[in-house]
Structure P
Amino acid sequence: MAHELREASDYPHKMPSERSLTRCVERWEGGQVRRITERYRILYARALSMSQEELFEDSPHQPPIPVPTQGDVEAIRMMLNALMAADRRFGGRRIRRQADDYLTDVIEPMLRGHVPEALKRQMFGLATEFTLRVAAMHLDTDQLAQALGLLGRASSMAAESADMTLTAWVLSRRGEHEMHQAALTSRPERRATFVRQALAYTEGAAGVAREAPPLSRAFLTTKHALAWSLTGNRARTQRVLGTVWTAYERAGDVQEPEWMGAYEYGHLRHEEARCYVNLGMGREAVQAAELALNARTAARPRAFTLGVLAIGHAQTLEVEAACAAAHELIDLASQISSRRVCIRLGEVLDALTPYENNQAVAELREVAKPVLQGCGL
């Protein structure tokens, strides 16, 4: 069965090994796991040439499959917008469980309903967006395994949506997951492995994104630039950043996906600033971060950019300016529940280590202690 499930996948090379999948099949079919995820329901149905209803909905205790309508699409979109707003204001920890439940109990069951092809693709596309948002929440709370599992589910949903832009987005998020792990490890060989994997995923995303509308292409390519910046290769990073801004200049000619509304100019400048910080180009990082802050007003995105700004100032020996940005970062970090923001604060303090004897730096460390301790750092 494990072999058949792999063969039924559009991307067998991305599936778990047969040995690992065999253990999953044993647990599913032995009743040890209450629910099989949507990704594997689809593969079971393909492998056995049966409908999901025949395979999974024959128990009298199962509720009937909801048949989605256009009204459901609008309702889920409203929920997603509210979720994004809350995440950006308060961080992922506070609403992650509700988001998980809504995805599992409301959205995924609708994906099994029989609807016209256009509505089906729309539903799978929206489900992909929602799953990516929930995955980001898990990453934000340092639940890496759960985030990775959600990215797997998002990948199969994106394939069903037939939207190549969404497939590119999933790949770029997978690359971001590798970059996050590279930032957490202290072992050089492990970091090098994570960076290589990030390059592979983001290169795939950039390749698929060549068919995307210009603004989407710019957004999706920034992760590739970010992965290159972790290698220290300035020329290659700046070349990729050049393709980002070339695409951005062409924006407006065609309609962009609705989800791109959250990732426009300010986000592109933020990612550019991150690249420059990774390359040790503090002056350029400061310029890009200041431009990003003009557009990034929500607490969580702004906190990330303030961290980049502070590190850029530290790299250009502007210690007082670095401390000022870091204090604003601490104010925001105390209001939101985001481990990744705390990690960024820790990176700021690391960048200021050469200035330990500076009074402003010493005071900053004292102010930062309660926030870092609250995150377990």
Structure Q
Amino acid sequence: MAEPLALYIHWPFCISKCPYCDFNSHVRASVDQERWRDALLADLAHEAAREPGRKLGSIFFGGGTPSLMPPATVAALIEAADAHWGFSDEVEITLEANPSSVEAARFADLALAGVNRISLGLQSLDDRALRFLGRAHDVAEALAALETAQSRFARVSFDLIYALPGQTEAAWRAELEQALAFGTGHLSLYQLTIEPGTKFAALAAKGELAETDPDHAAALYELTQKMTEAAGLPAYETSNHARPGEESRHNLAYWRYQYYCGIGPGAHGRRGNAVVQRHKKPENWLAALTRNGHGIALEQPISGPDRGVEALLMGLRLREGVDLERIARLSGMAPQDLVDDGAVARLERGQLLVRDGNRLRVTSKGSLLLDAILPEIVTLPA
């Protein structure tokens, strides 16, 4: 039986600018909701016709501020997806939300619409850090939204950013202890990175923001692993932690290199042996949809070697690692051509990798050096 399909629905509109989002041009005071619902449904129908014969294992509403989509639109998209594909058992339907009182007020209606998992962008439990990160909410509002989410949804996740400028080990320990005490089944814990084109990159270029010292960042990472493991939420991916069975099924589809469809402006998908990318700008996406019946900007084949490399780069982020035989089938390459056996053996001796037959995984020690390990072992296409 074919693997379940993952569906990503991108809602591009934001209500306010943030310092590290590349969709700031999509801030809108108002949106023609009926027009957008009909457009998303049409884009969805196109994808369903191109990828028939699979069940949906997950739906993820992401993008700008998807929790401000009208619940009726969310319900219509969920119902249409079920009609087109059908749902697998225990389908996961996640919606990203900012922890504001405005969005939390919609949680009951979103649950009735069919959403069964919420991912909250708390980002910090410190008001000063939230101001630095450019967030509109404060800690009190965030915790109220979290409480509301936990009362409405069986599965709740939230994210935090650490390794912030000046953040001590003791401060992060206290914040993570507080986060773990809330009892959610999933946490996404990211170290602050300075991405090009963001407010933080501009500050760094002017010497007003320094990245965390690598040794200090490593200490914070190791502390994070110990504390989450002890609390029963071990890392199943580099930055994601969950109780057994609470892992994000949608994101696992990406990391396991399974098929996924994306609809809406800027959405990406992987259909068969091709990458599919939709127009990023909302107006261009709408124009393409009117003209062609879909919002696709690019549909490009991926070569076998490139598929193999992508599957390795994604899969080695997971604690479970990768099945080299499966990736060999996906890529059409022999297992011995996927990785450098000499480099693997050397890194095994250093306790950074473990190879058990055809399964290869990075150790906890190796996770700290993942960005350095991957180019060492992955044989890049010529």
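Taken together, the values in this text are just the output of simple stated rules run on the coordinates, not laboratory data. Predicted model, so just to flag it, every value in this text is computed and none were measured. Cβ atoms are built from the backbone, for glycine too; each structure is taken alone.
For structures P, Q, calculate mean count of other Cβ atoms within 10 Å over residues 245-252 and state which one comes out highest.
That would be structure Q.
Suppose you compute relative contact order in percent (Cα under 8 Å, 6 or more apart) for every structure in P, Q: which one lands on 11?
P
Assign the value 26, 42, 23, 9, 0, calculated as P(r) over Cα pairs in 10 Å bins from 0, in percent, for residues 261-316 alone, to the correct structure from P, Q.
Derived from Q, not from the others.
Out of P, Q, which structure matches -12500 when helix-only ellipticity at 222 nm (-39500 (n - 2.57) for each DSSP H run of 4 or more, over all residues; to 500) is calculated?
Source structure: Q.
To test your reading of the models, identify which of P, Q gives 0.10 for FRET efficiency 1/(1 + (r/R0)^6) of positions 117 and 325 (r between Cβ atoms, R0 = 35 Å, to 0.05) when calculated.
P
When Rg/Rh (Cα atoms, Kirkwood Rh) is calculated, the result is 0.99; to which of the structures P, Q does this value belong?
Clearly, the read-out refers to P.
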